[in-house]
Structure P
Amino acid sequence: MESSILLCDFAEVVGGKLYIMGGGWDLCPPGAHNMSVAVRVSVPWSEANVDHALALRLQDDDGNTIALGEPPKPVVVEGRFQVGRPPGTPQGWDLDYKAVFTFNGLVLEPNTIYRWQAEIDGEPASSSVFRTVA
């Protein structure tokens, strides 16, 4: 399955569309930061009506999941999704699944590289790298 991630100041899914404000950045200030992570998954026609797992992890530059807060907890969101095949969908036509995950008050270190890593059914799917300034 193909997927893509877009980092945003704010995003939401309404009526099957992504509404994005301040999207597409890869540089942010350190300290407490609010962000939304928009995920789009292209589900093959043959995978419609099948349950899938989706995980989103905040990682460091070495691919380790980052733990934040007190006590520190891994920054991970996990869930499941299923895309139905609407009547009249041509055979072989990929179907979209869209989701937005919003994180408030993530405390990010200065001069650090971070990566949001999406996994579908336990396999790496897509990622988006960003960094903080001094």
Structure Q
Amino acid sequence: MPKAERKTAEVAAADGGRVRFDKWLWAARFYRTRSLAARAIDAGQSRCAGERVKPAHAVRVGDTVTIRRQGTVLDVVVTALSDRRGGAAEAAKLYLETGESARLREEELLRRRAAAAVQPRFPGRPTKRQRRKLEDFLSEP
């Protein structure tokens, strides 16, 4: 069987139904590289079953994973295992976000949008074009 056709279930079955935590986070596309995933695990930003674990910790189907990124907290349940990174559609099949987590994430997104709407659009020094428009506006009778 060619490498491209190797199935995730076969990979997981060969390892007793377990995958390293950092590999799973990388395969599920929560982090761009395995080293970033390992760094987040070491920093306590990614936890398995609410506890700090090492990057080599074995993740199993049904485990609860908490991921904190950019001020947003995601609580997901592991639904499938993979140690290979695939497309976004494949990665979405590896986990299921809890309802409470999705609700809190949406509230946080709305709060951030409201805060961004209040911020000035052109912070800092105006551009040359903006200065000319301001001069024209102020010099009108």
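The numbers here are math on the coordinates, done by the rules we state, and not lab data. Just so we're clear, the structure is a prediction, and the values are computed from it rather than from any experiment. Cβ atoms are built from the backbone, for glycine too; each structure is taken alone.
Quick notes on this structure:
- When relative contact order in percent (Cα under 8 Å, 6 or more apart) is computed for each of P, Q, the largest belongs to: P
- When distance in nm of label points 7 Å out along Cα→Cβ at positions 21 and 125 is computed for each of P, Q, the one that comes out at 2.6 is P.
- Structure (P, Q) behind the derived value -12500 of helix-only ellipticity at 222 nm (-39500 (n - 2.57) for each DSSP H run of 4 or more, over all residues; to 500): Q
- Value 105, calculated as volume of the Cα convex hull per residue in Å³, assigned to which of P, Q: P
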